[in-house]
Structure I
């Protein structure tokens, strides 16, 4: 059964209203999510932010000030995100921003926040080009390089599938960055990238034709690296695969949509996860999330919670934009996270986080309700 408060947007508005009704002092931050283009992903991010807000406000607030959240819908659209970033930057009540989702959007917004001296913490953008964009820019998700390297090691050393084809989205910076890092990492591991043209962004993309070419060229595995708003194309390619080649992926495919629409066609798919429930089953975050949202949550909820927790910890030290930035850049800074503590590289604003591998497998009963779940991959035989 799902919790009655499973709508995190409503939950945040309710907590905002409670803070104002109680006449408490408030501190305000913004969060920008793709509500119009990807409601499920937006909800995953908002759940983490909502949970952190609820916990801090119920616990007395940030130095007796309640946390208030301003929600914006950027639709994963760079032009919309630019407008939102400008509004957030010009609103002096906004002390920090959690967002954005896709790297294409974060990279457009980041210079605006940097120029305004407004902290931005993205929980989901992992493109390498975001590193070091400015001393007000942070992220709580690992970089594409870290996750792609982990997956390449698995492909060569554990799965023994060194001949890999890559299908990616040339219009997505997250996808392109992960693809480039995987190619480099697989080559370093002694693997071979099978030359093929497989681009989910092409209007003429045909999964059947793509699979014929991939098989003909001798691939033993395929890495699916879709754009978050074009996941169906990756599922179509997995369906055309008909279980013949091993499936690998970026963390983008860690979604309920993948399980629900892919089912048996994505059975066995392996991907890197910044966080997953079974890794921290007794952690207070995981236990509270199950109670609050009526089930297990995704890595996006965890990294969004971590982003909020980092901002909260920083605001407990200083309640100004510049003071918050200095707190987060301090080499000694740490905040309680959904699993591991939150710490940032003082040079890049990146986060170092242990990366797990998960695999889609049949499950009965299924936690997701689809008949399939993400489960940990055993890699002890590497």
Structure II
């Protein structure tokens, strides 16, 4: 009888499984890591979020018990790591907490950070407390120290990796670039489902779709200003999928621009792909992105994309890869790019074909293989 081979233990740690790109990616990657090669666990500071049900039953799931203080949650994580003795701890966000808890657990675990956003841009984001001068300096100092103490860092795009090296002094030989994954089969299946009847009644081509939380970083006012210009020449409709604190302000802007009949705020949808797949073009006007999951998802749906230039979108968008990249974050530039795609059927067909091909490289199985290789490298 062959002796059983002990699998290395890997633990992914997240604040929660709230509905963001990092959380969805973490679940997809951990589920896809070979069960025969890894003993897998996931630790959440709070057991909540729409992706909880997507975690594989084969993954051990633990949490810090919702409602406890931050100190108690940190202590519970430290005890969880000490008890479970993982070989690799992978931090999606909460880097300092995960690193310190792992080191204080006194286990020989490797610590890997997943950097999904250009941190220097995040520190200037007014949606977060770290944008305040004193907090920004404190975070920068702590983050530099944490990056030096981590064993490896995985960046979701070359732009994010460059930011780590240039802004935080991370050595190039300690950064690996791996994109976020796409579950292409799930997207293809979900895209076939009908959109909501109240939106179908307003669905008049040409149609533009945007998706993402209604927050400052997504810069929807820029998109609405661009729509105001575009509508002077092209009778396009815009459907925005998402919810957030800027909804009231955006509704006021839409009304002020006289766009109430052509710009529709559709709220959050667990299946945005049924909308995206029916669009003539998908648009993203973010101030910055670390990867731009929704751009890759639109490409998987065979939809041309228009996106503002940022560290993450530059890794995804080009004419050869199914879209137009707009470096100028100006309404006229966005309007011109949208008009170009909507007004040229030959270009639109070429971009659509290129988009589907480009999306193949983000297939979950390929991304999981890259993670498998890097996690083994960390162990070595």
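Summary of values
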read-out: Top of I, II by distance in nm of label points 7 Å out along Cα→Cβ at positions 134 and 318, largest first; value: II
read-out: Given 21.0 for Kirkwood radius over Cα pairs in Å, calculated: source structure among I, II; value: I
read-out: With FRET efficiency 1/(1 + (r/R0)^6) of positions 38 and 342 (r between Cβ atoms, R0 = 35 Å, to 0.05) derived as 0.15, matching label from I, II; value: II
read-out: Which entry (I, II) yields the derived value 15.1 for mean count of other Cβ atoms within 10 Å over residues 86-93; value: I
read-out: Structure from which 0.9 was derived, distance in nm of label points 7 Å out along Cα→Cβ at positions 118 and 310, options I, II; value: II
read-out: Ranking I, II by FRET efficiency 1/(1 + (r/R0)^6) of positions 222 and 270 (r between Cβ atoms, R0 = 30 Å, to 0.05), the structure that comes out highest; value: I
read-out: Origin of the value 13.1, 39, where Rg and Dmax of the Cα atoms in Å, for residues 182-277 alone was derived from one of I, II; value: I
read-out: Test item: distance in nm of label points 7 Å out along Cα→Cβ at positions 142 and 166 calculated as 2.6, pick one of I, II; value: II
read-out: Ranking I, II by distance in nm of label points 7 Å out along Cα→Cβ at positions 94 and 286, the structure that comes out highest; value: I
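Bear in mind that the values in this text are calculations on the coordinates, not laboratory data. Nothing here was measured: the structure is a model prediction, and the numbers come from that model. Cβ atoms are built from the backbone, for glycine too; each structure is taken alone.
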